[in-house]
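Structures incoming, each one as structure tokens.
Each value in this text was obtained by applying a stated rule to the coordinates, not by laboratory testing. Given the structure is predicted, the values throughout are model-derived calculations rather than measurements. Cβ atoms are built from the backbone, for glycine too; each structure is taken alone.
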Structure I
Amino acid sequence: MTFTTRPCVFAVLAITGFIAWQWNAAIDSARDLTPLAIQQFKDARAAAELREAAWAQNRWPFIWPGLLALVGAVMFWDDVKRWWKKDDA
């Protein structure tokens, strides 16, 4: 894969991931957590369900940047290594 196609592929992956993130956020925002928040005062199991539901809604901002950095490191590792150890001879 040439260097010019790698940034394009990386940009397409980043945009696709962002769209998936927003799609998932739109689906998860339809689920209202207010009943679980109120129910947690009456039932101990509801607190665990609330934590799991909140994590399901908010996991993308934690996971996506790490995945994007991992993909970028894999795609551009050779170029970064070559630029870093440039021969001055």
Structure II
Amino acid sequence: MSGGSWNYLCYVSWPEVSERMGDITAMGDRLAREGYEDAAMLTHELAIDLQMLRVRTEAKLRNLTDVWQAVEWWDSGDSGSERLRDAVERMRTT
């Protein structure tokens, strides 16, 4: 049986790709060692794009956590519209 040397990186899909950063970076390095600079560069660019997406997503989540919590608590009857208004205002100023 063949295959598996790269944990079947060739079959990775969107939900899994961010969990495979080490494999993706290593694959880019491997391609570069073989002289396939264009494929290596595209692979490394994918890794950079994924890192940038992670950083941007984490920043947005930090800004939205209080807003989403305020909506959840309002809809659950634990607080009112003023909590949401205040959370949105804080989000806008950070």
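What the table shows:
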| read-out | value |
| --- | --- |
| For helix-only ellipticity at 222 nm (-39500 (n - 2.57) for each DSSP H run of 4 or more, over all residues; to 500) computed as -24500, the structure of I, II it came from | II |
| Of the structures I, II, the one that 30 was derived from, the read-out being relative contact order in percent (Cα under 8 Å, 6 or more apart) | I |
| Structures I, II, by FRET efficiency 1/(1 + (r/R0)^6) of positions 11 and 67 (r between Cβ atoms, R0 = 41 Å, to 0.05): label with the highest value | I |
